[in-house]
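Input: structures, listed below.
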Structure 1
Amino acid sequence: MMTTATQSEIFDVRAIRRQFPILERKVKGHPLIYLDNAATSQKPRVVLDALIHYYTTCNANIHRGIHTLAEEATAAFEATRNTVQEFIHAGSREEIVFTRGTTESINLVAYTWGRQHIKAGDEILISTMEHHSNIVPWQILCEEKGAALKIIPVNEDGDLLLDEYERLLNSRTKLVSVVHASNALGTINPVKKMISMAHQTGALVLIDGAQSTVHLDIDVQDLDCDFFAFSAHKIYGPTGVGVLYGKKRIMENMPAFQGGGEMIKEVTFEKTWFNDLPYKYEAGTPNIADTVALKAALDFVTNTGKEKIRKYEEGLLTYASSALELVPQLKIVGRAKKKLSVISFVIGNIHPQDIGILLDNRGIAVRTGHHCAQPLMARFGIPGTTRASLAMYNTKEEIDELVLGLNKIIKMLA
């Protein structure tokens, strides 16, 4: 007989699935099997309820109103900031800025700190496995300033080459902007070590946490990163909301990003005095309802138990990797020593798009293509992959259906 302690550690995936209404639907006559979580995760009922509750009870603009609805909306909005601070272990709530997503968070840093500090001859380091949103802003900045963009290479397994990273770091390095976990390969980078190495040369570090925040425990103070960015929609929250964490002493000295209401203290035709952190970087009316609902998403993850979720997803990854390796002609792309529950693969000469379409006919949702990581695909000499990315609500039975579907596709197209 199990002990009470052991029973409490069981991850009840069936109970979890019941909290996600969309998982009850069918696609083309088949039960939905959603394996595209690295693109966006599905939303639990508590998040949907939070959206409805906001719009039906306290819909109002925030911060400036003195009526009851405005005060309730402001309290709900700012409660999310407190929850984010606790979730990523930031030192203060002033270090939490709401954006539209990871992409805008990175652009905010590029257009403010970057334009203020990067000059001709300086160097910015990124890795081969970066998402386009962590490449393009730095390319634009480097072209504008006459700086150089340097690339940290990866090996055949999809691990960063730390010796090459160490070689690239020098007195000209002003910023390292690197992904915590690859959306295309699942690789978990040793960012704490990389941050320490960069700081020894005087460089600042931005961590793209779009993929890692939902799977890993994040402590920005322990990491000692200067900036950290993530998106709500990849952690069971709504789309259109993101977070930028930045060390207070750095952000206080950065210029404004956008001009408008809320980010000001006083405006005359001669001069504008900007607001204090974090409002200095939150111009105009924000995405209030979805920001309020982000709190529900983070609370849902916390209450479910991040450690339980992580262990369950690790088990799914191991099961899926073993099962997929038995599929004829299938090659997994990315075999890093430390991975999230993301598996990218190619099958012979079958185009990933064909695989995606045929799997969709069986109700199985995967992502195909270059995953906004074209330079990484070029590194491996392929146009793209099929990617299955797993979440807390996925099951071994769904993985079995994926494998069955792939085997049928291979026989059909052979």
Structure 2
Amino acid sequence: MSKQIQPVRGMNDVLPAQIALWQHVERVARGIFESYGYQEIRVPVVEHTELFKRSIGEFTDIVEKEMYTFQDLGGDSLTLRPEATAGIVRSAISNGLLRGARHKLWCIGPMFRHERPQKGRYRQFYQLDLEAIGFPGPDVDIELIALISRLWRELKLTQVRLLINSLGTAAARAVYRERLQEYLRLHESELDEDSRRRLEGNPLRVLDSKNPAMRSVIERAPVLTDFLDSESAEHFARLRAGLDALGVAYEVNPRLVRGLDYYSRTVFEWVTDALGAQDAVCSGGRYDGLTAQLGGEATAAIGFAMGIERVVELVSLSGSTPVVATPEIYIVASGSRAELEALRLAERLRDALPGRGVLVNLGGGNFKTQFRRADKSGARLALILGDAELDRGVAAVKTLRSEAGQMDCPLGELPARIASWP
């Protein structure tokens, strides 16, 4: 016997027993996104590698260590998308969607990062991604965060909390960058290898370090909010006032810088203590300079990405399990003549009763076996067909969730009778 082929490490199957929870999260999210005026967009899984180098930043872990990059047959360097924002902005530029227009967009799909797999974090993972392009804020920042807060409420999740910060403008960050570099050079002996490498290229990434040994150095570092330009400070103040007015609780975290280079001004993370070391559930922020950085017109924008695996895990831990849709009718058939009629009857019922699940027993089996399958399916009614029933032009109807017994019904009357069944 050949050796079994196992899945690629960190790329997991989502099995039918789990999918109802995924569909519940996606259905609730889709409904909320659409109620706020967001439209779905679908962008390629593969993009030119240069897109992510220019948008995410060459001194980030994602670009340096985690991207799945390969050369195609034409010699182009291509990358499996590690996140969706860059692709959506690229799509808006290359399809001429900007030109002063405003767009509220969302997408869903797999992302890929070659990192150490752990609970709720995989090498192929799924994200819900939402982007508001052409809105300078802070009103859209407030609405977008309120949208996420509503999603948590509808999913009945309480173990999440919101962290916010402002990164200011590029000019303000440049001043802060110099001050931060001065500080870090004084403490270079305390920095780990990654942080020493980033000290000259992108020192703000040092603040994003998850190394516990770096905590003391990071806590003593200069605070970015002390260097904000006046417009960014006003933007941040209005953001906080808006969240206060809407009753959205938050914590200001001056060390929150986010792991991608394209962010400016508002940044935020929803975190939890229920999923172990990987505490971020939803992260995002404003990226007003990204479209120009990718060759388009300067356009204000804000967005977020949400890991579906982590949200599903939180919903599961909360005990808020969704109702799983079950078929209403299971057709039991005995004999080749009845088996053929069962298939015809099922199609007629599906035509007449759209939305009502109809299952036909497939693969044979005696009546005991078929009724066991019918009961396991969750169906409310069993329709029984055999030679005797077909000779009389009827199907026997048996309730499976009560003791109401069994009765005969003419085949031609079944759709109307089932439609009005109590």
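Quick notes on this structure:
- Computed over structures 1, 2, distance in nm of label points 7 Å out along Cα→Cβ at positions 54 and 238 reaches its largest value in 2.
- Structures 1, 2 were compared on relative contact order in percent (Cα under 8 Å, 6 or more apart), and the highest value belongs to 1.
- Parent structure of the calculated result 20, 18, 13, given that semi-axes √(5λ) of the Cα gyration tensor in Å, for residues 94-213 alone is the read-out and 1, 2 the choices: 1
- Computed 22.3, 77 for Rg and Dmax of the Cα atoms in Å - originating structure among 1, 2: 1
- Ranked by FRET efficiency 1/(1 + (r/R0)^6) of positions 246 and 382 (r between Cβ atoms, R0 = 35 Å, to 0.05), structures 1, 2 are led by 1, which has the greatest value.
Readers should treat all values here as calculations from the given coordinates under stated rules, not as data from a laboratory. Every value quoted in this text rests on a predicted model; they were computed, and no experiment measured them. Cβ atoms are built from the backbone, for glycine too; each structure is taken alone.
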